[in-house]
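Scrolling down, you'll hit the structures one after another.
Where a number appears in this text, it was derived from the coordinates with a stated rule and is not lab data. What you see is a predicted model; the values in this text were computed from it and never measured. Cβ atoms are built from the backbone, for glycine too; each structure is taken alone.
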Structure P
Amino acid sequence: MEKLKALVKDVMRNRIISKGEDFFAQRLPDIDAKSMLNPVIEGDEVHFKHSGHIGDIIYAIPAMKALAKGRKINLYMHLNQVGVYSSKMKHPNGAAKLTARSVQLMTPLLQHQPQFNKVEEFTNQTIHYDLDLIHSYPLDTKMGSITHWYFWTFGITGDTWNPWLQVTPNNDYNNAIVVLRSQRYRTPGIDYSFLKRYPRVVFIGLPVEYEDMKQAVPQLERAESANFLEMARIIAGSRLFIGNQSFAYSLAEALKVKRLLEIYPVCPHVIADGANGYGTLYQPQFEKIVADLMQ
């Protein structure tokens, strides 16, 4: 009986693999690879378009830098493109992936970066690289690394080990654990209430997320940010950042601060690369990592 069960399991696994391979092969796009991979670029500026979530834009920066090859980056954000979400997932932008408010919040952070020149709404400007092409390929976007999706699509590699954002740390948070836990990507079984043991815990998310977290951590403070540059400065100045697969974690990853990622097992598409990066799926390990990092 056990041999039969093992045989059935092996057959089913092979069927799943075959279906996955067929899915991939049948959905390879018909794209002009030459113009996509090697566009004609004149001058010292490279133009990019992106319509994805704000976190995806942060994760695309290593690819933008690799493709720009030292030239200035102009980023045009395509607004109000519709995202597809699970009914259990609540996104702050509603159905839209990027809004005018997103551009307003993001612009100070990106224009603070030495290589960025323009950060604007996309209004049919001429572009060299359409970063949305990652969605034209049959990638399983529920897993892997968002950053590497851009590498695979454009046939490049980039530096994900070192910081790719630069900000001046806000030293008012040097003694604080800074936290953001969005309403999406919450791992079953993970409980933040043990953070009550630590003297200063600061939340940087939305008011509704803060009120939810405050039930578990009564002494929780909330720090508001006028834009994402200010948020990044708080994260850069923190003693430790903890977050799930949210925008704030993308900032922590880009800054390479001491950081702990709550990994969502259903959709593990964010990876902590390089020094100071930790991930957790399980409560005992979660508490151990925090204790070790706060020594």
Structure Q
Amino acid sequence: MVYIAHGNVDFKNEAIFSILSYLEICDNADKLTIIVYTDSALYFESVLGQQGNIIYEEIDSAQWQAWRGDIDFVHRAKIEVIKHALEKNGGNILYLDSDTFFLKDPKPIYNAIESGIHFLHVREGLIANGSPLHIAIYDFLMAHPAEEWSAISIHTAMYNAGAIGLSRKDLKLLIQTISLTDKLYRAYPSHVMEQLAFSIVLNQNGPAGEVAPFVLHYWHMKEVRSELDKFFGENAGKPLPILLARLREFPIVEASSQKDIWEKRHRWQRALMRLMGIGWKWPANHRKLL
């Protein structure tokens, strides 16, 4: 399992929380190697202690910048990290963004990766009729045809890349994804171009499975960061068993579900509700959210 937690402490807190959720929910969790690409292994060890199955790859600024490439794209580094981890360690890898939380044991995912299935987090829909951003990207690429993105059509599905499952046999696909990301980003510099590249390359090599039933990806809920800061502050110095017990009291699944409901309202509805003093808030003491 692979994480990136470089720079801001918020990313480190999220990654630690994700690791805790794995340790809490999975039997024999110590049998799986967890690799964290970070600039501060000491920060992780101050919370998690020294765990024999957690390896820290210290990343300096120069290496991080090199992985961003000459397009200077932060999410390009994600692909390079997965490539580095597979080249160095082999085996099967489940990469996770830091803002993730385990819902159940991912063992079936690893078994499927071993059998040759690739994974992304969740299918978001067809790019041609998806979010306004996805439609804008599709329209631009169709208006500027090029061999590099000739595989894109009205049937192209966009997947969220907050979780990626691959094996060492897929290194060639990562090289293709890096190349396509560079070309797409140069044409249309959007923060979703690495997930579009993954969506195209992986689905050209068999349909991608979805990690979503096993892992919550709360990318839309930045409010969690202040709550995690409180959580780790209140539990500073506590041993791992106490952290795992208190993890169960943290209402992240409820909060994410209710944030989804809030954001599915029309923009004018949300604006009107805010004028009335009604808005989405982090759940207090597990009270029902608006």
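When helix-only ellipticity at 222 nm (-39500 (n - 2.57) for each DSSP H run of 4 or more, over all residues; to 500) is computed for each of P, Q, the one that comes out at -11000 is P. For log10 I(q)/I(0) by the Debye sum over Cα atoms at q = 0.10, 0.18 Å⁻¹, for residues 99-258 alone, the calculated result is -0.47, -1.11, so let me know which of P, Q that is. Derived from the structure labelled Q. Could you tell me which structure in P, Q was used to calculate distance in nm of label points 7 Å out along Cα→Cβ at positions 107 and 139 as 4.9? The read-out comes from structure Q.
Assuming 1.84 is Cα Rg over 2.2 N^0.38 Å, for residues 235-274 alone as calculated from a single structure, say which of P, Q it is. So the calculation was done on Q. With respect to distance in nm of label points 7 Å out along Cα→Cβ at positions 243 and 267, the largest value across structures P, Q is given by Q. With volume of the Cα convex hull per residue in Å³, for residues 51-122 alone computed per structure, which member of P, Q shows the largest figure? Of structures P, Q, the maximum of volume of the Cα convex hull per residue in Å³, for residues 51-122 alone occurs in Q.
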